[in-house]
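These notes open a run of structures that come right after.
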Structure I
Amino acid sequence: MGTYDVIVVGAGTAGCYASYLIGRGGLKVALLERKGFNDIGYKVCGDAIGKHHFDNLGLSYPSGEELDCVFSGVKIYSPNEEHSIIVPGEGFGVNRKAFGRRLLNMALDVGVDLFPSFHVSKPLVEGGFVVGVEGIDREGHTIQLKSNVVIDASGFSSIVRSRLPFDWWINEQIKGEDTNICYREIVETKVEFDTKYAMIYLSKRIAPGGYWWLFPKRSNIVNVGLGVQPTGNAPNPRINYMRFIASRPEFKGARVIDSGGGIVPTRRPIYCPVGNGILAVGDALAACNPIHGGGIGPSLISAKHAAEVVLEVLERGPPSMENLWSYCLRYISDYGLKQVSLDLFRMFLQRLSDDDLNFAFKQNVISGDEVDRVGRVGELNLSVVDKVGRALKLISRPSLLYKLKVVVDYMGKIKTLYGEYPEDPEMFPTWRNRVEKLICEFVEHIS
């Protein structure tokens, strides 16, 4: 069916935005999507994104049908819901499908060829390079499409990179413990909610390894759901939703507008998101915030850097892993440094009991401003005076004090190590081994 400069697999946030940027740069782009045309843009999601992402990328703010509400911050509740902290920061509650359609139309307007209802089955590899994909079109025909570069934007399933040979670094498997299985509903309630804050509730009883959320879209329409870490005897998230959340008084008589579930990577990005002729973006890169699972912003960031690198590389030479390598460095510098640090903070939080969390909230161990800093730059800085004050507060919980000190130390160590990401592939295996050793040390200390 012809040859393209770039094939993008997946018309989600990252796929549409990357297609738009590359198409705007003058290259011929094919955008492949398994959903039908009318369903593109829909995704089970928390539907929230920070304002700073639009500022940093130069995208216009959501408006009209795309905008549901504007948040002034996030309110985080202790497991017993007796205490809370407010994390400042403006953000938007969006109509997820309308926002997705905006990105799709941007791509179509610059001449991107869309293939809806196209199910990619495997990458095409020739001479050690990805040179296209094979899939089934909407008529049921098996089709091969060729390109110079393939961008895997297929989401958590990573349908392209995960079907490459195992010795390709980009084919990294994501463990279940580094994910959350989510279930959410959009409901119209008889109770009105304050739309000023997105609300997060920590509770190992309701959402072990994750949290449950309530993000207002209107005063009486909310996006409410939970994420569960799928380890051991983890509960079915839908069952826990019905048992603990839908049964709450504020949801009595609520009308369900939409419901669904999905899998979210809640970890650091895959170590190497490039190979010969291929890059991974969005959830295929594991570009999500490990603490709150937000993926819209990081997906846009990954798409931006992937598109810029592809445009530069195809202008001057072959899309080898070496030539595409700068994508790794740019994403890590822009978002990955924070992401990997937050991954350790996520592991720390997942190992705290509800009793520990209730105690920490009551004693104001970490303030909303400190949580904001952790979320923005991936750092938890405790001055000497603060450490002494916290030591006094935590004197009855020495293990919690010890773990807090460990997580501060190791968040700094891993950011330093990621700041030393190799400039070229030659030193990558050694660097990756150092990262894995450091993470193992951290886990031993907090376990």
Structure II
Amino acid sequence: MRSTETALTSDVRGAVLRRGDDRLPDELAGFQTAHPHRPDVVVGARDADDVVAAVRHAAAHDLPVAVQATGHGHTTGLERGVVVTTGRMRGVSVDPVSRTARVGAGARSADLVGAAAGHGLAPVSGSFPGVGVVGYTLGGGLGLLGREHGWASDHLRAAEVVTADGILRRVGPGDELFAALRGGRPEVGIVTAVEVGLVPLGEVVGGGLFVEAEDAGRLVPVVRRLGDEAPESLGISLGVVPVPDLDVVPAPIRGRTVLHVRLVAPDAAVARAAEDAVREAAPVLLGGLRELPWTESGSIVGEPEVPHAYEGTNVLVTTLSDEALGSVVAAARSASVGCVVDVRRLGGALARPADGPDAVSFRDAGWIVRVLSSTEGESTAAVRAAHAAVLAPVADAGLGRMAAFVYGGSPVSAAELHSPAVRELLARVRAEHDPRGVFGPC
């Protein structure tokens, strides 16, 4: 009879690494470097059959399981047990006739955007090209053009998932597991592939404008007004960014805390009108809008690409006043630790019901206020105190929090993440597909 270790190795086409293997750090490396996994076994899956073998092995030996693709949404590390990495499963195929794409578990946003662009199509993708498509979609997926096209999870057509019993299932409309996957991130299995809808999209006009933080009093009312009054085709957000004092950073913003207004729209007139309003409100230190293909949409926000340790949280609110937004900016500027703030306008298609049951909560939110800090060299207590101060001006009006933007172990309750109806849905799905808690505590 084969030993359990030999059996797993022979059943898996990809890598099987055990505790102490020198290759483990590279296999488990992700964008979030805090709270690393410390498993007994890592299965570097090459296909769905490898995922099935890994989950069956774990279930047979009463071991917990976690999955990692790019590691952007990683929160807490798994101790012991089995980690399945899906980074090798990066296949993407586009059907231009049905305007859909089949996307492997390890594919990144840039992979899908690039494959779709050749057909004049695009996914409802977010601001960072390196994020995993599956994790982004299962968490709802707040796209740059979400106000026009809705949540990324609204465009989920089907999913292939290995549940805790080691069975590969294809689920779609009419299945409660599918409904839970549309924004609920249920920890009941490992999604090996998704089928997503695409939208027609060519070039857009977009970019970011950096403004001195001291000009917040003049800029904040304009950004808030633009967000409230602009058409759904305009994506708009305001960042508060403490820029490091490094030679690689352009001189106008080097070593300063700046405001960063991000704008994007398929309609050039809409985008340019918003840019003109920003330029009239305050002097622009750097940046501007340009015509660009969707394959370059990551340049609009320009998020850092270097992996690091970080923690973050957010608050969803129905409305946002000039006073509250100004207070958020002021609190970020005076924080004892570096706080990156991102305030995004929601509404539009994001507020409309999905086509069929789903698990996105708080669709009536009009804005999301996010805060994130590096935890390298900072205490957890100091970071969390700073985040509480930044969000204090909007905390009392909060509807809840978006789970996809809660990073690195930041404390949050289930009631803050999901509506009662969604919590009930997730509980039913957990009871049916993972009653033993293979993928997390019941």
Structure III
Amino acid sequence: MANPTPKKESLIPSIMEPQKKETFGNLGPWAEPSWYSSLASPYYSESHKKLRNAIRKHVDEDIKPYMLEWEEKGEAPVEVRLKHARSGYPFADVPEPYRPKDVPGPAGIPVAELDIFHLIVMTDENSRIEGGVGTALGGGSVIGVPPIVHHGTEEQKRKWLPGLFNWETSFCLGITEPSGGSDVANIQTTAEKTKDGKHYVVNGYKKWITGMPWATHMTTAVRTGGPGAKGISVIVIPTDAKGFSHRRIPNSGQKGGGASFVEMDDVHVPVENLLGKENEGFKIIMTNFNKERFIMSVGCNRKARTCLSESWAYASKRHTFGKPLIANQIISHKLATIGRYVESHWAWLEQLAYHIQQSPLGWQDPEIAGQIALSKVHGGRILEMANREAQQIFGGAGYQKGGPGAIIEQMSRDLRMMVVGGGSEEIIADLAVRQETALAKKRGWKL
């Protein structure tokens, strides 16, 4: 009998022997970003994996088991907030000189080594926390602090930033008013200088201010000049100042976020609390929006994945008419639809992140504002669709507080904040059209 011809190894990738791959997290289809377990990526290093692993452990062990309870109470326990502040995970954008020596960078990574893909990892992993619990743990500083980091004086940074890590200071962002939120150029709150030039006297109202119940300061948009964008300034107002008062707004979701109504009646603020130059605050606010909207877009993507993975697991266990729900083609079609949306949206976010990282202007690059705005609109629409389909798959369980669909039910009440916060989709979609049209014309486009 002739010896069998040795089998030649094929070099064609599609028929190569399967290679053992590193896996992480939920191994279900599209339950995690593809670089976790399935596809190669040029964007992530061992440092990003280290950060991802550490945050996943922290959230799974210290937060997720209690988050819905804290959300219902509207706050996290004080000792938990203090421990969280000193863990190194929050306030990663605060540079080393303003951080206590005994507080590490996230996962022990020096903050000077963090790039935008570390930001994506942190945002994505922390977006597995439902309700407003993320704010209950860290306050509203994620949006209230960046204007200080990027536009504050050395004295302001040293005065306010170190206290974040023991809750001596906590910041919220005061832009939205009862008369409107997205129309920043139409801010009504006024700040007039006293005759001796030492103080601003602030009068006006702010509404839906996230993190207000725990804030020591509010980074505030005020009108110091004439009408329109050229009359806007940003000042930091101590929340214990005379004439400053606030109360919670009972919203349908994100109770833990502490959204509040703020009233300022002849509040005296030292002129030293001005960020940047007087009447030049509009640009500070708008560039701050780029990062805020990007973070929210990443959050929408992760929450849509949560809807997908939770409903996939439920559809595999739940039996109706003698077979698993997932055996019905219409159910698997719902899951596939969510999958193709979250994966394509994630690829867009990574592309934007790469551009921002390569650009000398970073978040201030004029090329990105419209793209980020549109990615946030798209992310919000995906989340709305994913949550609706998840509730359809869960049926009554997706409408019930507690039980297998508790996270899906919670998300159904929270998601309105994701599609309105940071600028309503109608306003920022229009912004995207205007910005992209202007850039296209600048590149030579002619109709």
Tell me which structure, out of I, II, III, gives 27.6 once mean count of other Cβ atoms within 10 Å over residues 283-290 is calculated. I
Consider the structures I, II, III: one of them gives -8500 for helix-only ellipticity at 222 nm (-39500 (n - 2.57) for each DSSP H run of 4 or more, over all residues; to 500) as calculated from the coordinates. Say which. II
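Tell me which structure, out of I, II, III, gives 21.5 once mean count of other Cβ atoms within 10 Å over residues 251-258 is calculated.
Structure of origin is III.
Bear in mind that the values in this text are calculations on the coordinates, not laboratory data. Keep in mind it's a predicted model, so treat the numbers as computed, not measured. Cβ atoms are built from the backbone, for glycine too; each structure is taken alone.
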